[in-house]
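Computed from the coordinates by the stated procedures, all read-outs in this text should not be read as laboratory data. All of these numbers come straight from a predicted model, not from anything done at the bench. Cβ atoms are built from the backbone, for glycine too; each structure is taken alone.
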Structure P
Amino acid sequence: MQLTQEIKKAIDNSVLCWLATVSYEQIPNVSPKEIFNYFGNDKIIIANIASPQSVKNIQQNEHVCLSFIDILVQKGFQLKGTARIVDKINTEFNEMEQVLLKMTMGLFPFKSIIEISLRSAKPITAPRYILYPETTEAEQIESAKKTYGF
């Protein structure tokens, strides 16, 4: 599956993503990831800064779900796919690392990268847009700013 410009824009406007993994025993795990980005037109990459459970689960079960939203607009995406761990010895590591180092500015070392190949994407939209279809993004931003004290 190719990443659309809309998905890329949503990633650019999101501060965190939430990565859901499942262990071999079918026990779910969800954890926030701050350093993530798209890589090319069909992959998401995440810096493994402190994610031992996510890595362990991916090694046992490659199926993952990733969600992210722009907290002000309150729109984003849920992406599903398969993941693999890219270690420093992997030939693709250096190129992926460069993308993520721009975000960390070298302040958060990571020893591996979680690479996600996408299979499906579904928009996430705040209920307000559904319940009140006349809601504009500008109105939603103002509402979110008030709610979050911006």
Structure Q
Amino acid sequence: MNGLDSLYQELILDHSKHPHGQGLSPEEGRSASSHQHNPMCGDDITLRVRVDDAGERITDLSWEGSGCSISQASASMLAALIEEDGGDDGMPREDAVKLIDGFREALRSRGAIPLDEETFADAAALSGVSKFSARVKCAMLAWVALEDALARA
């Protein structure tokens, strides 16, 4: 394993052991939840998103779940990314949709499209997952839950 792979593996394990955004926030204001299950691995994620009154900005993202380190780390990385890139006003919904689409495209590319660290921050560590089709759903679970919750919010 090269140094970068080792660093990425450490990032995944760190997010799995010390998750960001874990613990569902109360349903307040304009919010929606989505539960996603991966029957192949047994992963479960319930993600709750809160948006502003206009529905244009994500003001809170929280989740709870269980499963493999990839699914748990991916949910943590997504929560951290939404929080960091959203600033005090929250992340624009359209930016979140672009992130989801870019993440999906990279993970389905079988390693041909790496995730950009500037755009995806720690979630770029999941680029290698795209080479293992059985693990793509693990990494996608929280992102699909966010997509679904945004459609409901």
From the coordinates of one of P, Q, helix-only ellipticity at 222 nm (-39500 (n - 2.57) for each DSSP H run of 4 or more, over all residues; to 500) came out at -8500; that one is structure P
Have a look at P, Q and say which one yields 1.10 for Cα Rg over 2.2 N^0.38 Å, as calculated.
-> P
Figure out for me which of the structures P, Q the number 59 belongs to, where percent of Cα pairs over 16 Å apart, for residues 44-107 alone was derived from the coordinates.
-> P
Taking 0.20 as the value of FRET efficiency 1/(1 + (r/R0)^6) of positions 60 and 132 (r between Cβ atoms, R0 = 35 Å, to 0.05) derived from one of the structures shown (P, Q), identify that structure.
-> P
